[in-house]
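Please go over the structures that come below.
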Structure 1
Amino acid sequence: MGCGRVGSLLAQTLDADGHSVAVIDLDPGAWRRLSRGFSGQKVTGMGFDRERLIEAGIEHADAFVAVSSGDNSNIITARVAREVFNVKRVVARIYDPRRASVYERLGIQTVATVSWTADQILHLLRGDLAHSDWRDPSGTVALTEYLAPNTWVGRSIAEFERGLPGRVAFIVRFGEGLVPTASVVVQESDRLHIAAATKDAELVQAHVQHGPEAH
């Protein structure tokens, strides 16, 4: 539901990947955001209208995404998809981060765009050494981004991982992702994304911060 910039991009990407896609939007003018090659279904109407949802094929849907411009519409529709039509995967975009945790407890996955964007910008402004990327549902494993300190520049990943209670999952270098081999050398401004047990977070940070001379 929602054929704005996010919804149209999602719909076209899924359609191009071979999925059967239906898009619901109250404004028929929103269809102009879809490419001419889009082969999915376009349904005009309110997303939480059960008749419109059935017209879009929700009774056979594997997933539902609510990305309209309104929090209330997104949540109402997501709850209908989840609780009435028993769709297994439901995701809703939420602008108010205070609501996100409430809806997570209802089994609706949320993306709180405002808090996520603000967090990313603050992280870049402050130049933080570490920044949490992802955590598994149990909270036992985390993927954390570290800006490579100068002490590690010129050292190989093999050297960097020696004594590290984790693994370098990937590196972002000049804006592009890189899955490193043991021989890849750390460069200035590299952003190292390290996977490790959550309980070892302090050990990982100390390893990164203290540099190779500490080992």
Structure 2
Amino acid sequence: MFLTLLKKELFIEFRSREVILSMLIFGLSIILVFAFTSNVSKVIVTNYAPGMFWIMVLLVTVLGVHRSFSYEKEFDAFSLLISSPIDRGLIYLAKWISGFIFLTIMEAIVIIPFFKFLLIEYPSDLLLSVVTTLLINLAIMSVASLVSGIAMRANLSEVLVPILFFPLVSPVVIAASKISAGIMAGDPYQLWQIWLLIVISIIVIFSLVGYTLFDFITEE
């Protein structure tokens, strides 16, 4: 059943391309703003680049998860979904993994313009950068999917999602910036391992909370 729900999410998105295109355009716009307003030395830009990248990802994620859940708000389709004989926790997992896929696709497209426009060098250990980025994406979407599920039935969900999401995801963004900065600077793993452990802990906590409580979250 989980695979069926995941296929539904992917099929709807790849047919309409609303989430990925909106995330991509918004992300590129933010990169251009960063690039044309950063009239400082290359060293300063390199130091601040990890934080700038993850702030961009944070803003794009809010847009993406809102669009992801807005599908079910039309014609009250979400009520039909939760009334079906399935584990509601699987709905959260499908939203989480599909959002992770969309976010990763967006990052894969914008990462080259990000480095090119800001005139900074790629990290020396690309494999480590990819692995840590995937873990950070999982952490961000585990929080975002839970928050979007909570706020979806509210009348002002567009306002409620960022209000709930930004405080909860701020530890992930801080840890992500520290991890990316450590990798780009070539620091040993021991200097930034605590931040990676924070990211992994958030993945475990929010995935379990989301799966366990989504049944109660989706009640009227």
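None of the figures in this text is laboratory data; all of them are computed from the coordinates on show. From a predicted model like this one, the values you see are computed outputs, not experimental measurements. Cβ atoms are built from the backbone, for glycine too; each structure is taken alone.
Determine which structure produced the value -30000 for helix-only ellipticity at 222 nm (-39500 (n - 2.57) for each DSSP H run of 4 or more, over all residues; to 500), calculated from the coordinates; the candidates are 1, 2.
Among 1, 2, the structure yielding -30000 for helix-only ellipticity at 222 nm (-39500 (n - 2.57) for each DSSP H run of 4 or more, over all residues; to 500) is 2.
Between 1, 2, which one scores greatest on distance in nm of label points 7 Å out along Cα→Cβ at positions 178 and 202?
For this comparison of distance in nm of label points 7 Å out along Cα→Cβ at positions 178 and 202, the top structure is 1.
Supply the structure label, taken from 1, 2, corresponding to percent of Cα pairs over 26 Å apart with the calculated value 36.
Of the options listed, only 2 reproduces it.
If distance in nm of label points 7 Å out along Cα→Cβ at positions 58 and 162 computes to 5.9, which of 1, 2 did it come from?
Label of the source structure: 1.
Which structure, out of 1, 2, was Cα extents along the principal axes in Å, for residues 26-129 alone calculated from, if the result is 49, 35, 21?
Answer by label: 1.
For mean count of other Cβ atoms within 10 Å over residues 138-145, which structure out of 1, 2 has the highest calculated value?
2
Comparing 1, 2, where is relative contact order in percent (Cα under 8 Å, 6 or more apart) highest?
Top value of relative contact order in percent (Cα under 8 Å, 6 or more apart) goes to structure 2.
Consider the structures 1, 2: one of them gives 1.3 for distance in nm of label points 7 Å out along Cα→Cβ at positions 34 and 50 as calculated from the coordinates. Say which.
For distance in nm of label points 7 Å out along Cα→Cβ at positions 34 and 50, the value 1.3 is produced by structure 2.
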